[in-house]
Structures are given as structure tokens and as C-alpha cells.
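Colleague: Take a look at the structures below.
Taken together, the values in this text are just the output of simple stated rules run on the coordinates, not laboratory data. Everything numeric here is computed off the predicted structure, so don't read it as measured data. Cβ atoms are built from the backbone, for glycine too; each structure is taken alone.
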Structure 1
Amino acid sequence: MKYLGEAAFILEIRIYRDRSKRLTGLSQSGYMDKILKRYRMNNSKCGYIPMQENLDLNKTHGALTPKEVKRMQNVPYALKVGSIMYAVRCTRPDVAFAQNITSHFQHNIREPQWTTVKTILKYLRNNKDMFLVYGGNPEADLRVDCYCDAGFET
């Protein structure tokens with residue numbers, strides 16, 4: 001085994017470190033570029049929110065005609081939701097709610113759900129350079145708080 005230096009990339013995640021300030025940053029801007037290009041959304045309009053407010057994605061809404069149902073069967077819905085899910089799990093908790101809602105419709109895709117997934121990707125295109133920063137205060141003592149909400153009274 002040999003030392004290869006500090007890690008800079010792992011699983012398509014770029015690692016930024018500032019040891020003097022005790023900061024670590026994680027970015028997936030390269031991954032965002034890759035999925036946007038894969039789904040031909042790299043030149044799409046930019047989105048400013050991951051999901052519309054008060055959006056009703058009920059399974060009974062949307063495409064009902066056979067032509068629309070056939071069209072929805074050919075869209076890469078699950079692939080896009082999975083790509084977004086990887087970003088959420090690694091560095092993008094800001095789209096976690098929208099990704100969670102859209103993942104409920106893997107087998108019942110309608111136009112509103114498809115549009116919402118594209119809206120999430122447009123938002124990620126606009127904010128692809130955002131990244132998580134973990135840091136600490138060198139003067140503060142490490143304190144871990146744990147909470148549990150389990151009554152077991154039923």
C-alpha cells in the first residue's frame with residue numbers, strides 16, 4: 001500500500017479542504033454536468049426552485065388517453081429520479097423533498113410528475129456549483145446531541 005496524497009475525488013464527488021479553518025467541502029458539479037448532458041438538459045432553461053409550491057401530484061391526475069399513456073411509458077422517468085437521488089444522498093439535500101415526492105410515481109407516471117422531475121433538473125442546472133461545507137470551530141469542544149422519539153406505549 002502506498003500513500004497517494006489527499007483525496008480530491010471519490011465517486012464523482014469533488015473534495016475541497018481547508019485544514020487551517022477546519023473546513024471540508026463536497027461538490028458534485030461534474031456529476032450534474034454529466035446527468036444534464038445525458039438527459040439533454042444541459043442547454044435547458046434554468047430553474048429557481050426545485051418544485052412548485054402547493055403542487056398536487058396525485059396519481060389520478062394527468063395523462064389518461066392511450067396515446068398519452070404510451071408516451072409516458074417511453075420517458076426515462078426512473079433513470080432521472082435515480083440520478084437525482086444519488087445527488088441528494090451525497091451533496092444536495094436541498095432537493096430531497098422534491099426527489100422524495102417524485103419517487104412515489106415510478107409505475108404511474110403522468111405529465112405533472114414528468115414535468116416536476118424536469119423542473120428539479122433545471123434547478124440543479126442553475127445551482128450545480130453549490131456544495132456542502134462541513135466545518136468546525138477549533139475553540140469549541142465537540143458535543144454530540146442525540147434524540148429519540150419512540151414511546152412504545154401502544
Structure 2
Amino acid sequence: MTDTETSGAGAGEVFDPGAEAARATDAILADTLHGTHRGVVVDSPPGAGKSTLVVRAARELVAAGRRLMIVAQTNAQVDDLVLRLVAKDPELPVGRLHSSDQDAYDPALDAFPQVVKSSRAGDLAELPVVVSTAAKWAHVRDVEPWPHAIVDEAYQ
């Protein structure tokens with residue numbers, strides 16, 4: 001397929017990757033908010049905008065009054081997602097669930113009063129968004145489950 005062709009376009013129609021990405025994002029978010037599926041899998045190459053989609057989906061779920069957890073594989077990914085969320089929505093309270101280790105999160109998060117940090121999920125349970133690593137979420141017990149979860153980079 002060339003940049004002037006697309007599977008659904010007629011002869012001579014120009015393929016617009018930005019418009020196609022927006023269409024796909026809108027469909028994913030509509031399914032997430034209103035669909036009957038229990039999950040939506042987004043498989044795309046590095047740099048295709050999955051983390052941007054995670055941030056947008058999180059903000060739309062919160063705007064719809066839904067609490068959610070976000071799962072990433074590394075602390076660096078988690079901190080990056082938290083920073084992206086507060087950059088896009090400075091009023092959004094975000095929980096950063098971390099280990100009890102020293103240097104468990106990026107100190108840059110300390111500059112944002114809307115980021116609540118704790119090693120205990122119960123401290124963050126009422127926040128609209130809580131972000132942590134898969135390893136940390138695996139040990140969360142005795143906390144009401146979040147109705148929605150977004151898993152970023154699940155293949156790792």
C-alpha cells in the first residue's frame with residue numbers, strides 16, 4: 001500500500017495517516033466507554049501513539065465519572081504517564097502507587113501537588129486515576145477494585 005492508496009479509499013484518494021489515527025482513536029474510545037467488550041487491545045508499532053491514547057482514554061474515562069487504574073511495566077513508564085496526565089490536565093488528581101523503596105518514583109513528580117504518592121493502594125483508592133507498575137498491582141489486596149484498567153505495553 002502506498003501513501004496515495006488505502007484499503008477503503010477509491011482511486012486517487014490520498015491516505016491521511018493523521019485522519020486515520022484519529023478515526024481509530026475515536027473508535028477505540030467509543031468502544032471503551034460504550035461498548036460491550038470487556039477489553040480493547042491496541043496493537044501498533046513503537047511511536048504510533050499508544051501512550052498518547054492511554055492519556056486520552058484516561059481523561060475521557062474520568063470525564064465520564066469512571067475511576068481507573070493504569071498499569072505499565074517499568075517505573076520510568078509509570079512516571080512518564082503520570083507526567084503526561086498532569087501536563088494535559090493540571091487539575092486532574094492522579095495517584096502514583098509505588099514501592100516502599102527509596103527512589104521509588106521520579107522526584108519530578110514532587111513538583112505537582114495534584115499527584116498523590118503512596119506505597120499503599122488504599123491511600124489512593126478514591127482518586128480518579130491511579131498509576132503503577134504491573135509488579136506493584138500484583139500485590140494489591142483488600143482494596144475495592146477499580147472498574148476500569150488500562151495496560152500500557154502489556155507485551156513486555
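Colleague: Using Kirkwood radius over Cα pairs in Å, for residues 37-124 alone, single out the structure from 1, 2 with the greatest value. Intermediate values should be presented prior to the final figure.
Modeller: Details: 1: 13.3; 2: 14.0.
Between 1, 2, the highest calculated value is found for 2.
Colleague: Which structure, out of 1, 2, was mean count of other Cβ atoms within 10 Å over residues 29-36 calculated from, if the result is 17.8?
Modeller: 1
Colleague: To test your reading of the models, identify which of 1, 2 gives 36 for relative contact order in percent (Cα under 8 Å, 6 or more apart) when calculated.
Modeller: 1
Colleague: If P(r) over Cα pairs in 10 Å bins from 0, in percent, for residues 77-132 alone comes out at 26, 62, 11 when worked out from the coordinates, which of 1, 2 was used? Can you show the working numbers first?
Modeller: Working: 1: 25, 59, 15, 1; 2: 26, 62, 11.
Structure of origin is 2.
Colleague: Please state which of the structures 1, 2 yields 18.2 when Kirkwood radius over Cα pairs in Å is computed from it. Mind showing how you got there, number by number?
Modeller: Values: 1: 18.2; 2: 16.9.
It traces back to 1.
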